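Next up: some structures, all given as structure tokens.
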Structure P
Amino acid sequence: MIDEEKLISLINEDLWMMKILQSAKSLNLPDWWICAGFIRSKIWDTLHNFQERTPIPDIDVIFFDVTMDEIEEKKLEEKLKSLQPTVPWSVKNQARMHIRNSMPPYKSSIDAISKFPETATALGVKLDENDHIILTAPYGIRDAVNLVVKPTPFFTKTKERIGIYEERITKKNWKSTWSKLKVHHMPK
């Protein structure tokens, strides 16, 4: 079984993941995290005994800075691409993402992570000043390590959010890659 300590150990032993974390840390962003599929896929690949990493469509680097505009945000993404050109970087300032997501303003990056659609995706990691991995998991890691896909509480509150969750489940089709997943569907 994977607990938080084991998850941190798995990431720490993965040179590719650590290099990505170090590149993101080099930007010195406030309240930064690498989140979602970066961690979730590591867990699911490990639990499916995959010998090769499942390709990740993007590496989500998030941060929270009310003073930074979108132009500066794109420059950060370009800087990461110059450090690691083969990595599909996606840099998003959570101080503005609520607008795109039609939600009330987020209070922090962790608040934004808590409003991700699935509990197994609502995960983030970063490095502290001593390069130790810090994990945030607003709903814990139990669903991710038990291969359960279900909506975060935020996505169960309205029919519109339930629809977004269900649409994502269909579009992502994670079960075709990770066959042991147990996907929870919501009544509409």
Structure Q
Amino acid sequence: MEEALKQHPSNCIKVVLFGPESTGKTTLSRQLARHYNSVWVPEYARAYLQDKWNNERKTCEPKDLLPIAKGQMQLENKLAQKTDTILICDTDLLETKVYSEAYYSGTCDPLLEEYALKNSYELYFLTYIDTPWEPDDLRDKPNERERMFKAFEKALIDHKRPYVLLKGNKKERLKLAIKHIDNLLTESA
């Protein structure tokens, strides 16, 4: 399992969209990938948990977190080989760690925590909660957005991850994210 959670070497810059549910991460991931003519890594947990809900009418349980983490890293490692510029990650293992701690009494599987902290990215975009809540089968905490935002920001600060806070409408967020990614690309050239 350890190998499945490990980030493989790649030739691209990796950025992560990070934050509570229903804050525009997927929309912005797609926009950024299109803007840079690159690829984006979707959130594996969405498909995994939607399938679970459709088949069993069950939500996420602690036993789901390692398979979700493994699936996320398989996707990321595979897609990182398809670009040598920028890889847009709709999530990462640190996000899974935050959800684990928020939902399961402050606990996180030690293996998940280890790789959430080992895997590295050049920049995180922390998405603020100023977007409208969009309910679906999986989103379940519309009244806890502020608490969850604080948990995500605390994780970035505590683990010394470089991040930019994205607020405002879709256009404003996209413009700010492009500015910071352009800076990364310039620095790496």
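Structures compared: P, Q; top value of distance in nm of label points 7 Å out along Cα→Cβ at positions 130 and 162, i.e. the largest, recorded for P. Matching task: 3.2 is the computed value of distance in nm of label points 7 Å out along Cα→Cβ at positions 50 and 82. Pick the structure from P, Q. This figure was derived from P. Sorting P, Q by relative contact order in percent (Cα under 8 Å, 6 or more apart) from high to low puts Q first, with the largest value.
P, Q: which one has helix-only ellipticity at 222 nm (-39500 (n - 2.57) for each DSSP H run of 4 or more, over all residues; to 500), as calculated, at -16000?
Of the options listed, only Q reproduces it.
Values in this text are rule-based calculations from the coordinates and carry no lab data. Computed from a predicted model, the values in this text were never measured in an experiment. Cβ atoms are built from the backbone, for glycine too; each structure is taken alone.
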